[in-house]
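What follows is a group of structures, each given as structure tokens.
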Structure 1
Amino acid sequence: MVLPLFQHALSPRPAVGDVVLLAGAEAKHAVSVRRMRVGEGIQLADGQGFRVVGAVANIDGQSLTVSVSQVSQEAKPEPALVLVQALAKGDRDELAIQAATELGAFVIVPWQAERSISRWDGPKIAKGVERWQTIVAEAAKQALRAFTPQVAQPVTSKELAKMVAQYSVVLVLDPTAENSLVGADLPKHGNVAIVVGPEGGISESELALLQAAGAVRVHLGESILRTSTAGVAAISVLQAKLGHWG
């Protein structure tokens with residue numbers, strides 16, 4: 001049976017035999033929405049790879065306690081996958097980061113590309129980052145992940161080019177690229193970034209800028225995918241190549 005997972009700070013970290021109090025919004029969801037009952041199995045995760053497995057010991061109003069039977073610290077995936085997602089119109093960028101989180105993305109970087117119709121300016125920046133963080137947190141919980149991806153501050157194309165050197169490899173999804181993603185060389189450690197453009201595509205000047213910085217242009221076959229699905233498809237290919245689903 002797959003045990004439901006709820007997010008909790010877990011500080012200090014509990015040990016087997018301890019009892020953990022779950023309160024607040026997560027406890028309310030567990031009690032009122034999931035209808036958890038005493039004796040049922042449950043998981044708690046802190047978003048940093050620490051996972052607790054146990055059973056509901058007591059329910060008091062909108063809070064509950066968990067009797068801990070297992071604890072584990074999961075290792076950061078190697079290499080970790082970073083999704084650089086261009087802002088897109090409607091909810092297409094949000095659909096992209098949600099699915100990417102479920103598939104194993106470790107970090108999400110919002111990208112203000114030249115052709116992004118959606119713009120984050122002024123107060124919209126903090127609001128946008130907060131909304132994306134909420135989306136990936138819920139997606140991580142749905143996927144029962146012990147790690148919750150972090151949403152970075154949005155970057156411009158010039159800022160993104162300067163960041164290329166920080167990653168082990170940066171793969172820019174470009175339907176005009178000569179090389180396929182399937183044949184891309186991947187490192188055993190570090191971070192692999194996947195760059196996904198907006199609905200209008202990545203401009204030639206941006207492609208040149210990123211390539212000059214060391215990024216590698218790759219295609220996903222003959223089909224032209226939307227911004228909401230391109231990153232998801234790429235992560236799926238990379239997870240299979242890396243053996244993370246084996």
Structure 2
Amino acid sequence: MIRLKGVSKRYRGASTFAVQDLDLEVRPGEIFGFLGPNGAGKTTTIKMIVGLLKPDRGQVSVNGHDLAMDPIAAKHSMGFVPDKPDLYPRLTGLEYLNLIGDVYGVDGPTRTRRLDHYLDMFQLGAVVGDLIQSYSRGMQQKLALTSALLHAPALFILDEPMVGLDPKSSHLFKEIMREHVKQGNTVFFSTHVLEVAEQLCNRVGIINQGKLIACGSMEELRRSPGHAGSSLEKLFLELTDEGGFYEE
């Protein structure tokens with residue numbers, strides 16, 4: 001579903017790479033957690049996957065489409081929610097959702113059915129006619145999640161998706177992710193909430209200083225020397241401190 005080969009990115013004026021020689025494969029039908037300290041390269045990697053940043057070198061493929069060669073097809077197969085959704089404040093929630101529906105070619109009946117479902121789930125029905133600039137941070141996050149799900153993407157990419165969500169919405173959203181992968185789709189998300197990653201993810205990847213230092217299921221990660229029985233939090237702290245290991 002996602003394949004990165006030798007992907008590197010260094011920002012202008014920086015002395016070191018934000019992401020360096022990253023090889024990563026995310027498989028269909030899994031929830032993949034992407035973890036790392038602040039500044040480790042998580043958001044840079046995500047922006048390269050969704051096409052907001054161009055790698056300095058390397059190849060990014062999404063759902064079989066080379067992002068550099070066929071960006072429209074690659075982007076059509078994904079839904080993306082950034083860590084800080086940049087919505088159109090002078091549109092109403094419904095106008096924004098209809099704009100997204102038009103961009104992705106979602107037909108009227110399908111659009112109505114899905115919007116009714118998600119607006120009810122996230123309790124946005126009463127405010128969907130209001131201007132987005134009047135929404136709280138949490139409401140904007142729910143609107144962004146709804147818009148990313150509207151075209152039922154094969155790949156759901158999320159950068160810190162739980163930020164701003166109340167406990168009920170967070171619970172519902174976890175169920176959405178589980179249901180999404182049950183249908184053979186894929187979820188790729190970054191988070192600092194390690195308990196959520198441990199509960200949800202089939203596999204996790206840990207990035208530190210721009211390099212992937214560990215990748216695998218919890219069972220695989222715990223098979224490394226000295227980590228038997230460790231929680232994800234303990235593993236994360238130990239690996240990011242000591243340089244880590246890599247396993248597929």
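Things to note:
- Which entry (1, 2) yields the derived value -8500 for helix-only ellipticity at 222 nm (-39500 (n - 2.57) for each DSSP H run of 4 or more, over all residues; to 500): 1
- Parent structure of the calculated result 3.7, given that distance in nm of label points 7 Å out along Cα→Cβ at positions 151 and 167 is the read-out and 1, 2 the choices: 2
- Ranking 1, 2 by distance in nm of label points 7 Å out along Cα→Cβ at positions 103 and 119, the structure that comes out highest: 1
- Winner on FRET efficiency 1/(1 + (r/R0)^6) of positions 63 and 87 (r between Cβ atoms, R0 = 35 Å, to 0.05) once structures 1, 2 are ranked, highest first: 2
- In terms of Kirkwood radius over Cα pairs in Å, the structure with the greatest value among 1, 2 is 1.
- Distance in nm of label points 7 Å out along Cα→Cβ at positions 55 and 175 derived as 5.5 - corresponding label from 1, 2: 1
- Structure from which 20 was derived, relative contact order in percent (Cα under 8 Å, 6 or more apart), options 1, 2: 1
- For mean count of other Cβ atoms within 10 Å over residues 31-38 computed as 12.6, the structure of 1, 2 it came from: 1
Taken together, the values in this text are just the output of simple stated rules run on the coordinates, not laboratory data. Owing to the predicted nature of the structure, the values given are computational and were not obtained by experimental measurement. Cβ atoms are built from the backbone, for glycine too; each structure is taken alone.
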